[in-house]
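Okay, got some structures for you below.
No value in this document is a laboratory result; all are computed from the given coordinates. Since we're looking at a predicted model, the values are computed, not measured. Cβ atoms are built from the backbone, for glycine too; each structure is taken alone.
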Structure I
Amino acid sequence: MKNMKIDYENLKQSNLKFFQEYKEKFSEILDSGWYVLGDNVSMFESEFAEVTGSGYCCGVASGLDAITLALRSLDLPAGSEVIVPSNTYIATIISILQNNLVPILVEPDIGTYNINPALIEEHITKNTGAVIVVHLYGKLCDMTSIVPLCKRYRLPIIEDCAQAHGAMYEDKVAGSFGDFGAHSFYPTKNLGALGDAGAITSDCSNLDRKVKSLRNYGSRKKYVNEYVGYNSRLDELQAGFLRIKLKYLDEITSHKRKLAQIYLDNLSHQFVLPSVQPNFYDVYHIFNIRHPKRDDLRAYLDANNIGTEIHYPIPPHKQLALKDIIYGEYPISDEIHNTTLSLPISYCHSESDIHRVVEILNKF
């Protein structure tokens, strides 16, 4: 038992509780004969809007598409600048480039790993068109500082909520602070589908109407195209599966927070732990630690049958795909990417699993 492998993630085990409901939902949709933009999509949109405290929700094919279509709906002039954190996953930056816009990277706060609000204003120019904030690892950005700043400059905010389903500041939920919330339901997320899926939340009926057109070839009425759109529709099957899992989101989050507390209470001081702040409700999609000998630590854990991940090993400004697009030095981002390590914290893990990880970690 002592030598049993603790995987970083085991999606089969994490979803096992829902299998019977998934099978029933699959049969229901199969028998319905309606497979694209049906009742399950519209009902999930309504249910997810309520959970996020948003007026509207538009289901799309992926989290990347959610940011891309949200940006597209703003009709920013080509070449407009979009502020984005320098340590985000590359998908956030790809969405900017796919809209013929220019990513402007801003360093994160080394304590929270989220964009540093104090550095945003110095990057705002006459060409700035929008700000994308990323609620990394399941912790909300400091929206109480960012929202007033963006209002002063009349800049729309897109929240990348891919890792932050249900994360809150006081009683306000991720995705309800800005003009748009962009959500990913990739299978590893706290609210994960069984394939790619995403959603865009908003409080503006006009913006919601536009993204719902853009996701469907630029059309809301069949064969009538208002915009040059995309094919990015949330699949009816995935919507059905997400409706099932949405009922358990609070339970999933509570479980992950309980596992996180074991790490927070018991890991030794040699590790840099996630920041815990008053009034912030963190959902721990990822529990990351930092250590100067990260690669040695990861190899040590692997030798002790503990699976880990790195989110992310290469910062955007050092990606080959962006070598002729992004220039400059980003030392805080480099520091995070060189030292971060993600520990097991899945719905499939038990408290005893995490205590064992802690025991092995503290012997490093």
Structure II
Amino acid sequence: MSELVLVHDYLLVLRGAERTFAAMADVWPDAPIATLLYDEAGTEGRFAARKVSTSQLQLLRVRQGHFRRAMPFFPSAARRLPTGGAQCIVSSSSAFAHGVRKPHGATHVCYCHSPFRYAWHAQDYALAEVPAPARPALRALLRRQRAFDRRAAQAVDQYIANGRLTRERIRRFWGRDAPVVHPPVEVDGFYSREPDDYVLFVGELLRHKRPELAIEAASAAGRRIKVVGSGPELRRLQARYGRRVDFLGRVDDDRLRRLYARAAALVMPSVEEFGIAAVEAQAAGCPVVAIDAGGARETVIPGRTGLLVPNGDSSGLARALRTDLTLFDAEEIRANAQRFAHAVFESRLLEIVETTRERSSRVPRRGRFRRGGLPVTRPTAPRC
């Protein structure tokens, strides 16, 4: 039996949430890991030396390209993830991991990247991705997911939010409060070079990431754009823009560092809960042109490390990209990125987990809307 168990939704690739979880795993190097699905190759061997337990869904050999088909089964599978009688669970959740069942008397601290976006604040995107005849069934599935989330939220002793936007959503949807601890970024691995004339988009090619907006803005500004990432939207975007845009797919860390180092700017067209790419770009001295909302307000200093464009201003990104982006000071941009170094994240995470464990051992838990000795408000939720 391990005193502490780490839990993550699924470990199939190594993107922002998984890299954050890897940093969490470094804080407790001997702790076992539980996850719904695991792909050692897809996560580049980052967890190969760890004890990783999975749900029974692992038998289906589900991988990143089609794991969404198993979504109806994820909540119940998360409830059954093995925790081995641990005294403390530290989960990393964008959807399901916060619903893991904890042993009697244990403490559960959840680092929340976002409430499950398709069930809460991005339902329209989810419904748009399926044929019209399938939408009633998807609406029912999302209602069940919201019910699962509400139950899970009342059993978590302490949430941690990755940014102010996530904190607000946790409060609004689940009636819980959460301190903000920004995700860690490998800021020391980046470097700056004389910028080229291209701009970058870095991220999963999903509708809610709005890669098309970045491409259109770059085109309107007369700039080349390189798109790093893959996903469901890739083929459609290639068919429409293939001759004008460099679609690079997934790239390794070394190539990504080279791309950041030479980019005139990173374009962030969607509202991100945090936006690790924005910090990576700044660590390379690359300014960020982003929507003035969400995590960009916490990571970008307007006029000094990038430009923020009002959300809803359809031509704002293009106007920003037409400006002289060479006027930014690369060293000032790099200095700003240091606020998000690993050591800062790890120190705050450990402090909150230990404080929550101490508090949970002292304070009796009473009342439906009270957990870990902290009063919470009744949640409000969207309906569909």
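Taking mean count of other Cβ atoms within 10 Å over residues 31-38 as the criterion, which structure among I, II has the greatest value?
II
Work out FRET efficiency 1/(1 + (r/R0)^6) of positions 287 and 303 (r between Cβ atoms, R0 = 25 Å, to 0.05) for each of structures I, II, then name the structure with the largest result.
Biggest value here belongs to II.
Using the calculated result 0.90 for FRET efficiency 1/(1 + (r/R0)^6) of positions 23 and 263 (r between Cβ atoms, R0 = 35 Å, to 0.05), pick out the matching structure from I, II.
Of the structures listed, the value fits II.
Which structure, out of I, II, was relative contact order in percent (Cα under 8 Å, 6 or more apart) derived from, given a value of 15?
II
Hey, Cα extents along the principal axes in Å, for residues 223-270 alone derived from one of I, II reads 28, 23, 23; which structure?
Only structure II yields this read-out.
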